[in-house]
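Alright, structures below, take your time with them.
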Structure 1
Amino acid sequence: MEAVLVTGATGFIGNYVVARLLQLGYRVIASSASAEKAAAMPWFSQVSYMPFNFNSFDPAVNYYEYFGKPSRMIHLAWEGLPNYKSDFHTEINLPRHKALLANLTENGLADLTVTGTCFEYGMQEGMLNEAMKVYPANPYAIAKNELRSYLQELAAERGVSFKWARLFYMYGKGQNPKSLLSQLEKALANGDTVFNMSGGEQVRDFLPVEKVAEYIVDIAIQQQVTGVINCCSGRPQTVNQLVEDYLQQNQKTILLNRGYYPYPDYEPMRFWGDDTKLKTILNHE
């Protein structure tokens, strides 16, 4: 049975990616920094779990052997979020993620999928496609973009099948408690009559996390389509519409105090992903 290594397995996306791989019959090697958190996951007894903390990275170790010589790897791990503006991403995260992935590919890993971010596109508006030049404008996006560039060259040199799943926005159970819908859920649970939010006119590309995980797995288990692949819905939607749909689906009401928070200064007002390349994978074209 083909073995797939998933780093960041206990994270918001990782939890769903592991579940999806198991559903499809893959043997999963799950990794994260906290064995205790992993042991509490519903899938723990169905995977081979290998703890790994970047703080203890040792260049003398053959990590391909350490992780059980996986056929494929889905690299989701990334620390320090959601603080996108911290230099931690470029000064600490970037070099150690480079080192781990270089070690794995040098020692035998032949198929690598890594998650990127729509923030790599910078402040560009409208529909964003993979052929566009990128202008990352915060440390998180800069670090991710530099990692992508480095891995593309490394993969070409070493004959590794490399896929970069560029993520947009997602929501669902287990998301960051500071995220919009988590805050809305909390307000409703507390019986609040008013919910403070931004103006809500931002246009984004939203997907439920289950669908994001499904797409990441679809991207990872094929080799025909490589390079940067937008992991997105391809549909523009306002934040207002997302909130209103959530309230309607859950049959809840609350007064929306729009304009309470300013719009973020690290992202444009209107952007969404072009899913044409993704569809070639989903439709097996």
Structure 2
Amino acid sequence: MRSAIPTTDDEAPDETPIWRYMDLPKFVAMLASKTLWFAKAARLEDGYEGFCQVSPREMPSNDPLARCITRTTAEGETALISLTQALVEVSKLSAEYFENAREHLYVNSWCLADESMAMWEIYGSAGHGIALKSSVGQCCRAAKFNVRREQYAFDKVTYEVDPRLNPAVKFDFGEGAIPVPGLGVWERLLTVAFHKRKCYEYEREWRAALYQDLRPECPGCNIEFDLNELISAVYTGPRAEDFLFDVVGTVMEKFGLTKPLERSGLLQPPERTTAAT
């Protein structure tokens, strides 16, 4: 998983192309705000978004350690507890974050592949769609998160038939170190954002993911991006009429996006070559 500072890896080097498909209103909103929309995992269609399983530490029946740690309750009362009990309570507190991972994670997704006819059909708004072409490295460099770098990451999504059987999204705090709320939780919880069910594998997603504290009424958030750094080219769909191409060009000019505007050629017949004599 990529941290805030982009690093090259064998699976998705910086130059790997990524695509994002949208309709015209979302394109205009992006240019006007100079942001990308990060949707909360809990508001996405797939109920498995942000799914993970966690086992907190349990209190043993016999605690051999002496009570030597002072704990203050929310009501201001104090009591002595053992180190064992303190670790159990910390593990349960941390486990709550993982159990509510869907409420903490926000994602912005791209298609990690060449231009896709399937994506045009799904997100192309009946011929009126627009696609942004970028790359893994450009997306990492263009992001302007106003949070600590441990609170966001970039990576490709992996797909499993049944996430409930995936050890990568199982967290056992019964033994060993317990991620403490804050930095310890952020980095481990972010990994959950990059796992989905195999029925979505056709999307071949590459994501930016953000961790935030609980915000129950928040469906998502806008994150600032340098759009001229992010975007390599803008495409109108393979069924788009000429007027859409002109409209998109006018919108780009209005908002100062000086990138190539192309027409998708996926439905164009091949050019015939003359056989050599």
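Assorted remarks:
- Origin of the derived value 19 (relative contact order in percent (Cα under 8 Å, 6 or more apart); candidates 1, 2): 1
- Structures 1, 2, by distance in nm of label points 7 Å out along Cα→Cβ at positions 24 and 184: label with the highest value: 2
- If mean count of other Cβ atoms within 10 Å over residues 152-159 is computed and equals 13.5, the structure in 1, 2: 1
- Parent structure of the calculated result -7000, given that helix-only ellipticity at 222 nm (-39500 (n - 2.57) for each DSSP H run of 4 or more, over all residues; to 500) is the read-out and 1, 2 the choices: 2
- The maximum of Kirkwood radius over Cα pairs in Å over structures 1, 2, that is, the highest value, falls on 2.
- Of the structures 1, 2, the one that 0.05 was derived from, the read-out being FRET efficiency 1/(1 + (r/R0)^6) of positions 96 and 192 (r between Cβ atoms, R0 = 25 Å, to 0.05): 1
- Rg/Rh (Cα atoms, Kirkwood Rh), for residues 80-223 alone - structure with the largest value, from 1, 2: 2
None of the figures in this text is laboratory data; all of them are computed from the coordinates on show. None of the values given here were measured: they were computed from a predicted structure. Cβ atoms are built from the backbone, for glycine too; each structure is taken alone.
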